[in-house]
Structure I
Amino acid sequence: NKTLTTIQKLCDDDVLASNPELWSGQARKELMEYEEHLYEFYKRGLTDRGQKVWTFWNAVFYCGTIYTTI
């Protein structure tokens, strides 16, 4: 995950580690970009592989299989 790698690099950067405001700003920027990507995927109802995400009827079917198993 690009965001996780970038934030880990921010933690390892001595210059940013000594300046909390600068580190916070860089981390916030990276997280906001990640949030935008998540929102786009959510809006389309897709995962990064282009497959449909969990639907209501999939959930109903799953609950039915669990109920009948128990």
Structure II
Amino acid sequence: MVKLQKSSLKSPLNSYAKYSALGFQMAGIIFLALFVGLKLDEFLELKNPVFTVLLTLSGLGFALFYMFKQILKK
């Protein structure tokens, strides 16, 4: 049986864990912005979901910014 070196096995696992965590963080940012927007619209009793749309799009923008910042980080 061929033994793999620890560094060759560790690298793909680290990469997988890094990008999986990044995906969960992005989803968390977007869902948090969505939740806050929904609660603001509910609290202010607005007819149209203004804060939901604005905060969700802002959360998406921030999540993309965070993703690019983490990917380009060495």
Structure from which 19.4, 59 was derived, Rg and Dmax of the Cα atoms in Å, options I, II: I
For helix-only ellipticity at 222 nm (-39500 (n - 2.57) for each DSSP H run of 4 or more, over all residues; to 500) computed as -24500, the structure of I, II it came from: I
Relative contact order in percent (Cα under 8 Å, 6 or more apart) - structure with the largest value, from I, II: II
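Any read-out appearing in this document is the output of simple, stated calculations on the displayed coordinates, not a laboratory observation. Quick caveat: nothing in here was measured; it's all calculated off a predicted structure.
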